[in-house]
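See the structures that follow.
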Structure P
Amino acid sequence: MKSILIVEDDITYGMMLKTWLGKKGFQVASASNVARARKHLETENVDLILSDLRLPDHDGTDLLRWLADEQMSIPLIIMTGYADIQSAVQAMKMGARDYVAKPVNPDELLKKIGEALDTGTSPAAAKVKETSTEETTDFIEGESEAARQLYNYVRLVAPTNMSVLINGASGTGKEYVAHRIHRLSKRAGHPFIAIDCGSIPKELAASEFFGHVKGAFTGATSDKTGAFVEANGGTIFLDEIGNLSYEVQVQLLRALQERKVRPVGSGKEIQVDVRLVSATNENLELAIEKGLFREDLYHRINEFTLRIPTLKDRKEDIMLFARSFLNQANREMGKEVAGFDERAAQLLMGYPWPGNLRQMKNAIRRATLLATGTYITSADLSDLPEAAPASPYLPLRNEEAEKQHIIEALRQTGNNKSRAAQLLGIDRKTLYNKLKAYSIEA
C-alpha cells in the first residue's frame, strides 16, 4: 500500500482529504506545518507528499529544499490557490513533481498522484476512470422546469459532433453537463479529459494541451502526453476557456482546425480526433469586443450553446441535490448519516446558495463530517448564515459598473475574497483576474 503525507494547516480540509484518499487505497498521514512534516519524514517511510504551498511556519518550497538537502527523492505535489499559481510553477522548477489548484478536482488529483508514483496500476491510476463514472452517475439532473429544459437540450446535442459552449455561473455543474454530453454521445467508450484553463500558467499551457518531449524545457525530465492525445477518439472539456491567454488561443485554434498537435520540443505532428466541449462564466462576446478573445475561436467552440440555471432558480431540486451529496459524503467518510432534520432542511431551502452546487456540496461534506447523530442538524450547517450575502446578488454584467460592484462586494465581506466571489456570482480565480485588471488593492 502506497503511503501519502498530507501537509495542510486547514485541519478540516486536511481531514476530509485524508479520509477520502484512505478510501482510495492509500495509507495516509497528515501534518499541519513543515516542522511536523520533517519530523514525520525522519521516522516514517513516505511514497508521496501532498503539500499546501502556504503553511504557518514555512512555505512548501522550504520543504522541497529540506528534502533536497536530506537527499530524499520523495515526489511532492503542491496544492495552491489560483493567486499562487506562479509560485507553484517556481516550486516545480525547484523539484516539485506537479501541482494542483484548490479547490482540488478529485479526478485530477488521483491522476497526478498516479503519475507521480509512476505506477500505471496504482490504486489512484486504476480508479480515475471508475471514480469519474461513479461521480457522474451519483449526480442528478433535477426535476425543476429549468433542469428539464437544460437536459432536453443536452440529449438533443449529445449524439452530434457539434462543439458545445456551456455558459453558467461558478459552481452550477458545468463539468457534469459536459460529462453527460460525453456519456450520451457516440464517443462514450473513449476518454473524457477535463482541463481547468484558469489554473494553467501561460508558459505551461502548450505542454498541458499538446504534451512535450524529454528535455524540451527546464524541468521536462520525461515525455508528457498532452490532453488532446489523451482524449483522442473521445471528448476534451475546457473549463473557463475565457481565461486562456491570447497566445494560447492561437495554438488551440490551430489544433482544432487542423486536428493535429505537436508536442513541445518535437518535430512530429500527431493526428487527433476529439470533440470539444467548453465552459465559461464570462461574457465572451464582450471579451471579443475588448480584444481579449479571438472571434474565430469563439465561433469554432460555439456551434451550440447551453445555459445552466443557478441553484436559486431551481428550488425544487435543492433537497434532491442535498441528499445526493450526503450519500457521496457518507461513502467517502465511512459514515451513515441518514438525512437532515426539519430545521436543517429549512435552512438548506431558504439559503440563497451564491456558490451554487459547489458550495452546497462542500457545505454538506463538512456537515456530514461534523454530524454526531442520525441526522444533520442546523448546528452542523452553522457556517451557512455567515456566508449568506449581506445584500442582493450583484451580477457582473455591465463593464462600467463592474469595478464598483467588486469594491462593494469586498467592503461587505471585509475583504474576504471567497465570500466576495460568491456574492458576485463568480469563482475566486475570476475575481483575482478582475482585481488585477482593475488594479484593485485588496
Structure Q
Amino acid sequence: MTTAPTRPLFSSRLGFIMAATGSAVGLGNIWGFPTQTAENGGAAFVLAYCVLAFLLAYPALMAELVIGRHRRANIVTALGGLNPNATLRLIGCAAGLYGVAIASLILAFYSLVGGWMIAHTLQPGIELIASTVNISADLSTSVEAGTTWLTTQTPWRDIIFCSLFMTLTVGIVAAGVGRGIERWSTRLMPTLITLMIVLMIYVWSLEGAGEGLRLLLVPDVSRLANPALLVSAMGQAFFSLSLGVGTMLIYGSYINPDASLPTTGAMVTAIDMAIALLAGLLIIPAIFAAQHLGIVIYDEAGVLRSGPGLIFQTLPALFKTMGTIGQVVASGFFALLTIAALTSSISMLEVPVAYLEENHHLSRHRAVAIASLSILSFSVVIAIYFNVLFDAVVNFTTEYSQPLLGIVLCVFAGWVMRRDHLLDALGGSDSRLFNKIWPWYVRFICPLLIAAIFIQNLRT
C-alpha cells in the first residue's frame, strides 16, 4: 500500500464513520427517501431499499474506499495511477477530472439549497420573537416584510444565504481533515440524529400520523414484483451514499491503515440506511398529519408533493397550524436540514480542494479559497438564471453523471486495479469470504445494476 508519510488521516474509525456517514446523509435522505417511499408502495419500497443498499450501494462504496485507501490520493491521481498502461492512465485522469467537475457542480446548486434551509430556519424564529415582544406597528410591518423576504425565492436572497452556507462549509474544510472535517462531523452527526428523534416523537403525537406509520411499516409484498419500484429503490440506495463523485474515494484515502475496510464500509452503509429510515418515520407521518388538517399533499396531477413542494409548502403549512410550538418545530426542522446539507457539502468541497492541494501544490487555505470562490461564482450564475439552469444542472450531475462515474469507479476497482493491491487495501487474503466474492461482484454485478439506474433515468 502506497502511503504518503505526511498525508492526514482520520484519528479514529469513529471519526471516519461520522465523516463518511455525514457525506452520505444529505437532503436526498431527508426529503428524497420519504417521498420515494410514499410514492412507491410504502413498506415494500423500504424493504427493497434495505436489500439493495447492501446488494448495490455497499459494494460500490467499497470500490471507492478501496481505490482511495490504496492510492492515498485525490480522485485524479488515484484513478490515473492504478495501472501503468498509458491509455488507462489517461482515461483514469480524465475520469478523475470529470469527477472533480461534477462534485463542484453539485456543490454549486447544493449550496443554494443549503442557503434556503438557513433562511427558513431564521424565519420562524424571528416571527416567534416578534410575537412575544411588544413592538410598534411600523416595526411589526418591517418584521413581516423581512420574514416574507426570507421565504421568497429571489436572486439576492439566494446569493446572500448561499454565500453564508458556503462560508460555513469553507470554515470546516479549511481547518483540515482532523481539526475540521472529523471534528465537526463528530459534532454535527449526533446533533442531526438527536433533532430527528425529537421531531419524530412530536410528529407521532399528531392526529393522522398513524396512517403514515402504517404505510411505512406494513408492506404490500405484491408491490415488490413491480420493476419500477425496484429500480427506484436501487437508485435511492446508490445516491443516498453520495457515490459516483469521488467523495468516498477521498475519505477512503484518509482512513487509518489498521481499520477493517469491509466492516467500516458496512457500518457506514447501515448508519446511512438507518438515518434514511428515521427520516421516513419523521416525514411520512408529518405528511399524513398535514392531510388530516386539510392541507393539500398532492399536486394537480395527483402525485404526492416531494422535494421543494413538500419541504417549503406542505410541511410549513402543517407547522403554522400548531401555533407557537409550530414555530419552534419549524426552526428545528430546517436546522436539521441545514445540518444534513452541511455534512454533505464539506465532503463535496474536499474533492476539488484535495486535487488542487496535491496536484498543483497549493496550500490548503489557498486551495480552499480557489475552489470555493469558483463554485460560489457558478452558484451566483445559477441563482440569476435559476429557471434555465437549476433543474438542468441537477439532472446533468445526479441523474446522468453520477451513475456513469459510478460505473467507471467499479470498472477501475474490478478490472484495472491489480488483485494484490486490491487485497492489500481490503486488509486480508483470498481466504476471507468477502475478499472472494466482492472482486467478482464489483466487476460484473455492480456495473450492470448502476447501468440499469442510468437507463431508467434516460427513459423518465
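Here are a few things to note about the model shown:
- For relative contact order in percent (Cα under 8 Å, 6 or more apart), the highest value in the series P, Q is held by structure Q.
- Parent structure of the calculated result 25.4, given that mean count of other Cβ atoms within 10 Å over residues 66-73 is the read-out and P, Q the choices: Q
- If FRET efficiency 1/(1 + (r/R0)^6) of positions 210 and 370 (r between Cβ atoms, R0 = 41 Å, to 0.05) is computed and equals 0.20, the structure in P, Q: Q
- For the set P, Q, ranking by distance in nm of label points 7 Å out along Cα→Cβ at positions 274 and 330 places P highest.
- When helix-only ellipticity at 222 nm (-39500 (n - 2.57) for each DSSP H run of 4 or more, over all residues; to 500) is computed across structures P, Q, the figure -14000 traces back to P.
- Computed -0.81, -0.98 for log10 I(q)/I(0) by the Debye sum over Cα atoms at q = 0.17, 0.22 Å⁻¹, for residues 26-105 alone - originating structure among P, Q: Q
- Origin of the value 30, 13, 13, where semi-axes √(5λ) of the Cα gyration tensor in Å, for residues 314-433 alone was derived from one of P, Q: P
- Structures P, Q, by FRET efficiency 1/(1 + (r/R0)^6) of positions 202 and 354 (r between Cβ atoms, R0 = 35 Å, to 0.05): label with the highest value: P
Only the coordinates and a few stated rules stand behind these numbers; no lab work does. Bear in mind that the values here come from a model prediction, so they are computed numbers and not experimental data. Cβ atoms are built from the backbone, for glycine too; each structure is taken alone.
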